[in-house]
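**Q** Next up: some structures, all given as structure tokens.
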Structure 1
Amino acid sequence: MIYMKVAVIGLGVEGNKAVNSLLNNGYEVYASDLNPDIDLEEKDSLDIDLGFHDIKKIDESDAVLISPSLWNTNLAKKLRETKKSLADIISKHRSIFTIGVTGTNGKTTTSFMIKKILENAGNNVLIGGNAGGGFRGYTDLIIESAKDDYDYLLVEVCDMTMDFASDFFDFDLIVATNIGRDHLNYHKTLDNYKESLCRFIEGKPAILNKNDPNLSKIVDCSDKTLLFNYYHDKLKIFGKFNQSNAAAAEMAARYLKISEDIIKNSLEHFETIDGRLKQLNINKSNIVIGKTDNVDAINAAFNEMKFEAVILGTPRKNELYRLDILNETVNHKPLFIGLFNGLDNIAMDCLEILHKKNYDGMTKVFNEIEEIVDFIYNSSSIYPNILVAGNGQPKIMEIEKRLLLKTSN
């Protein structure tokens, strides 16, 4: 391993995790962001500037990492001209067959399905990517890829980072699960999102969802397009949306010439990823629980069954487009809607929105996770189907953990 000094420009989710990955692997780091209020813990081998970028320190660094959020800025374009991108300095990952999995929903589940199939076929697989999706970030992938001999690199690509990821990795195959109404503060319109994805798959083989009308409009962008439908063999996991995810994984495995027996066996025994929608049975009730942080994700749950009670985690204050989840929930007409502070403390604001929409069912704002757990457990003999969803994956996972603990006692 060659140790050097790396400049990390931009300290959002991806940049922050990149700093930690680099420091944990023994690199010196210069980190900067124009926001003076970034919360980044001071550590040995870390030099931080907040409120400005020190161009001299950047120039003196051996490699540069530009945050995805800054990718199309003038500063980023100038830095790319220096040819000191970290992804080119630590470059072993470029020789590994690389699969990118993107889309609004289903990225993580589909990625792990592909991983399971490939590993069951005897391959050494490295998976990671999108820091916002729970991985340690793109930087961690390129560092880890240099430590071992991998047959496949599986990258979950957030739809807001496709231009960045195209430069960071050499993709040999792209899987796109769907195009939905999320991150519209970034894309502005679905047409812009489609254009970004079109650029992302251009010149590469791509596996696209046959049932997504937005993806059907970009099939000609790819070098070779394969379309998937729904998987109809046995699955252990819940929901038609997972039949779609499984079909995407199946198509990717077939493209890679994995045997049908390995594909079928791998998917049949695949377990739900932590934090994603799963079904629990408590007393007389079906409890469906997991992150559904956009309109299309929650509609996928509503399409599975009628929920008499829905409990939602709230989004961030600036993510107003995610408040459309409340509209869809009111339209679903449950008897009860509960709210808890998922990513920001706006549960009371969301309650006011429900009242303005003339929702006439019962409502409640939960202040503590234990309140939610007790409510679900006590209501499980009243409501046949209860959905716990929305934003705030760590809290949703904690609710699930405590529910399972409570029912096991």
Structure 2
Amino acid sequence: MVPNVSSYLLRHATILGRSACVDIKVVDGSIASIKPSEKWVDGSGRGIDEGVPVVDLCGRFVLPPLVETHFHLDSVYSISETGPNESGTLLEGIALWKNYKQRLSADQIYRRAEAFCWNALGKGTQFIRSHVDVAGNHRAGVEALLALKETWQDRIQIELVAFPQDGFLRDSQAEKNLLWALDQGIDLIGGIPHHEVDAAAGAASIARIFAIAAERGIRVDLHCDETDDAGARNAEEAVKNAVGYEMGPRLTLSHLTALGSASAEYLDRFIPMLADSGASVVANPLINITLQGRADAYPKRRGMAPVKEFIAAGVPTAFGHDCVQDPWYAIGTGDLLDAAFMGLHVAQMTGPDELETAVRCVTDYAARVFGVPEKAYGLTPGRPASFVILEATNLPEVFSSGRKRVAVVRRGKPV
């Protein structure tokens, strides 16, 4: 549908935040203008006074690129080899992966991760933040994903988080391997404080992780309080460290499922603290509601962070995919709109404005969490002409019959 030329005009596009269709002019790979739709075409198929090919989108949605803020490229598509997670729990997934990863080669990881990237690109994802396991003696993931990041830099921007899956302090090799991974070029430092031996160890791991991050001038993305324990306080500890190191906007807290069990009184205290810090959050609805609440009878908790309350408080918030066809989640398509679809259901975000918010949680809100420079993202004149065109012509269709991708465009050219 989109011509493979450097300049063209897309007529009658629907975009977020506009009640009427717009015309998007692309010149040399950048968005030159966005104007209310008018009668641009003279019958020759070229825009009047525009001098470029014209494509009539007939009201189809144009979204900025989808942004994956939380994923595990090293484990994707591994379920056929790790064996099934019979209990459906986080801990069994960790055990299965720990046993399997020692047999993995960098080539195996690279091939599976690249297959996922082709799939994700076809669905409009052009940014992926992936955690890469550095626990034990497992270094193949770092080698593979650094190579993938370089190879794919013109298609998908990949950033990597050094992630001590077995616990930063619990695993005696974790800090050594994590520092090695950062030396190789990994972008962010991660952690999993709720998987340490107790709350004191969780707090100690957070303190050490922030000390390393401050010393190296890098950002932090923690798997944090991915548990049903309403008393978990690792997120609060992380925010305090971030504020103490003046690193609030450089902190992302992922999962936060414990807050789905927290009292209203605690949320009323914690959420303003989180918002004031400038930290961001990522909920992973597909996996969070699958792994959590497994020990409950009824009522059964669904284990997702209070995303509506985060957004209302001004906390940068995104929906991530987390896993696809691995020991934590045996199914999945790799479509970020699936994550948004599940998120809006669990968070009860079904009003017209809330449907738009759900889309933003995998587009512009997610880009802010990812840290994409403002001038490098979005449907705004002067920015790269990177976007995805859906069959849908309205927001309900985005999450129902109109999710099919008509085209994916990067810097003006269809991919």
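**Q** If mean count of other Cβ atoms within 10 Å over residues 16-23 computes to 13.9, which of 1, 2 did it come from?
**A** Value 13.9 for mean count of other Cβ atoms within 10 Å over residues 16-23 corresponds to 2 out of 1, 2.
**Q** Compare volume of the Cα convex hull per residue in Å³ across structures 1, 2 and report the one with the greatest value.
**A** Answer by largest value of volume of the Cα convex hull per residue in Å³: 1.
**Q** Looking at structures 1, 2, which one was relative contact order in percent (Cα under 8 Å, 6 or more apart) calculated from, given that it came out as 20?
**A** The value was obtained from structure 2.
**Q** Here mean count of other Cβ atoms within 10 Å over residues 112-119 was calculated and came to 18.9; which of the structures 1, 2 was it taken from?
**A** It must be structure 2, since only it matches.
**Q** Give the label, chosen from 1, 2, of the structure having the highest value of distance in nm of label points 7 Å out along Cα→Cβ at positions 128 and 280.
**A** When distance in nm of label points 7 Å out along Cα→Cβ at positions 128 and 280 is calculated for 1, 2, structure 1 comes out on top.
Readers should treat all values here as calculations from the given coordinates under stated rules, not as data from a laboratory. These numbers come from a predicted model, not from an experiment. Cβ atoms are built from the backbone, for glycine too; each structure is taken alone.
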